[in-house]
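In structure tokens below, several structures.
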Structure 1
Amino acid sequence: MDPWKTKITKVEPNHLVTCGYRQEDLIGNIPFSHVVYLLLKGELPSEKQGKMMDAILTACIDHGVTPPSAMATRVVASGGVPLPTAVAAGILSIGDAHGGAIEKGAKFMQQGIQRMKQEGLTIEETTKLLVSESREKKQRILGFGHRIHTSDPRTQRLFQLADELNIKGNHVLLAKSIEKELKEVTGRQLPINVDGAIAAIISDMNFDWKLGKGFFLIGRVAGLTAHTYEEQTMFKPMRKMFTINHEYNGQDEKTLER
């Protein structure tokens, strides 16, 4: 049988090498977010890339108790399970509807910029084309609009950093252009949310859109760990977290005939 090949980590007795670097050299010398970049890219980031990476992961850490991942973690933690089990429950709730907008948004923007270059279009022309086609297909462009924020503070900070660090490129420009176009054609303010901002920035950092959910997962695990610990140390097991008001609308009660 051929050996199992991996470019990530070499493990030998008393010796660990990750993406070409001895782990004991990374420990205490390279920030965690930079090591995440190393794992995903195969090389250490520049100072600016590392700072942007750190900001992206920080922007994903938590969004209160209302997202499905936090609720799932809290409910399962309340059952008295080990911490990893409760955190895993939250992770299992992450999908296209919750946490998936980074991946889908990055794919949409990367394909849009690729099309722009192939067809010799401007950012503005590409924007109008993409928005028009999406509306014709009745497909929502993910990464725009938020159920709570009318101006996502995380988005503003991430874009500010991308500008300061000279990371902003065509994908960020496209995202901002789409935001303006959506307002013009729909008459509604659909601000770029944190997922849309991250999608644009990781695209300008040349990350594959398939890694989109990965950024969310890596950052959100920290928040889910905190939710589990808080639930299990501050509250009684099986406490009432949600309303118990409900209505049965099944079959009428019947007497079993024997």
Structure 2
Amino acid sequence: MVALGSLGIVTRLTLDLVPAFDVQQWVYEGLPHEALRRGFDEVMSAAYSVSLFTRWRSDRIDQVWLKQRVGAEGPRPAPEQWLGAALSDGARHPVPGMPPESCTPQSGVPGPWQARLPHFRLEHTPSSGDELQSEYFVAREDAAAAFDALHRVRERIAPHLQIGEIRSVAADDLWLSPACHRDSVAFHFTWLPDTAAVTTALRVIEDALSPFGARPHWGKLFTAGPESVRGLYEHYGRFGQLMATCDPTGKFRNDLVRRYFA
């Protein structure tokens, strides 16, 4: 529940489920940035789940992964061209040079949701394995402007990046969720394992995204201090009070929690 482990031990969980369903997955390559800018919502709403993978090195999105729910009419074919992007001629891995065998089946082959919605097969190492990660969430209406802001500083990001992912996230009501009370678009970064270089790149990203109230992912790398993060969450103070009530002696707090909720 995005409580950072600081409210105690979860002993009971209620799941809100939907009936199982099948998903088809396709990968398109070379989506022009202009097509994305003109129709950001169209692109991000094109399937049940949409992920844009970019190395921030050109004026095209490297890969677009479309995961479409299979309806009552059954599996459907995909067009060879879509908004200027071309349907891939085989399986792809989001990280250049990595073998696609670790990824979930593509090319429109239908399968159960749990074997298509993840990018990687459960029995394989996800992503590249040797990496650092960061992710920042902005309001969906700010996504195109945030994309342009990152594009302007791409030369300071790309040398340290394995791949970036852009995805949309529905609003929720969890106090410390980066998507709390706002439909969001997340800009994810899978970095080379160079902490010093990545730290410098993160400062560039956070400066570029500062006009948009970007919220960092709690479980990934960021450099924004408590003063900056505190202003991004409406219920930040209330959470601190709840934490003090549930765990008055600080048994479940670590150094990060102590720093950000002193």
Structure 3
Amino acid sequence: MKNLPKSILITGASSGIGEALALEYAAPGVFLALCGRNSQRLEAVAQTCREKGAVVDAAVLDVTAQDEMSDWVVGIDQSRCLDLVVANAGVSGGSGGTVMAGEPMDQARMIFNVNLMGVLNTLSPVLPRMVERRAGQIAIISSMAGFRGFPSAPAYSASKGAVRFYGEALRGSLAPYNVKVNVVCPGFVRSRMTDANDFRMPFLMDTQKAAQIIAKGLARNKGRIAFPFPVHCFCWFLSILPDALAQRLLTTLPNKK
């Protein structure tokens, strides 16, 4: 694959898509800066990447910790000049069929803090530096849930919609500075997050396959990397339907715990 980045930072790298992307990019001559909250899982990923020939900096960090994230990201960029930053860390949660205003407010605040503020905390330290040197690439991991508010997961849908719009807007505003921005909208990908779902997940995909699709899309600088195609079509269609009809369809979907 052409145009492979050599210096890469990935948040949420201890499992799921973040782990799969780290393993996808790991190779001799590649530097990986990986962060996650679980030290054992993160170190296991880092060690596997080292065995594949990559140089790895693994940091146990919470993306909601703004100062700690800023110090880490700037330090990495100063020493390694990042080619690609993947804002991947995220959490999920649903209403579980409860009536309490869709979902508990504490849960909603936590989801927004990680999924939205975590993205800002990852990007804000490095974006000015990329703009200054007129080079770099940003990948923001959104979701198919970012196309329409799902009653089963209000805060998750809203947070993923927010980062999708943010990334799509950034792509246009940063293009004159030669900084690439790509938004990734996966469907169901096998991970610790989807393992909690007790309903059928259509077109469920392995993380390795998802990572390959994402890496190819980033190499081609696709503005929106959405997959699988049937789920993308369905979610896009939901987003343009009249609200009454969309709500009727959405009530048929299973509740998320």
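Rule-based calculations on the coordinates, nothing more; no lab input. Because the structure is predicted, anything quoted here is derived from the model rather than measured. Cβ atoms are built from the backbone, for glycine too; each structure is taken alone.
Structures 1, 2, 3 were compared on FRET efficiency 1/(1 + (r/R0)^6) of positions 33 and 105 (r between Cβ atoms, R0 = 30 Å, to 0.05), and the highest value belongs to 1. Of the structures labelled 1, 2, 3, which one yields 120 when volume of the Cα convex hull per residue in Å³ is computed from its coordinates? Clearly, the read-out refers to 3.
When mean count of other Cβ atoms within 10 Å over residues 113-120 is computed for each of 1, 2, 3, the one that comes out at 20.6 is 3. Source structure of the calculated read-out (helix-only ellipticity at 222 nm (-39500 (n - 2.57) for each DSSP H run of 4 or more, over all residues; to 500), -6000) within 1, 2, 3: 2.
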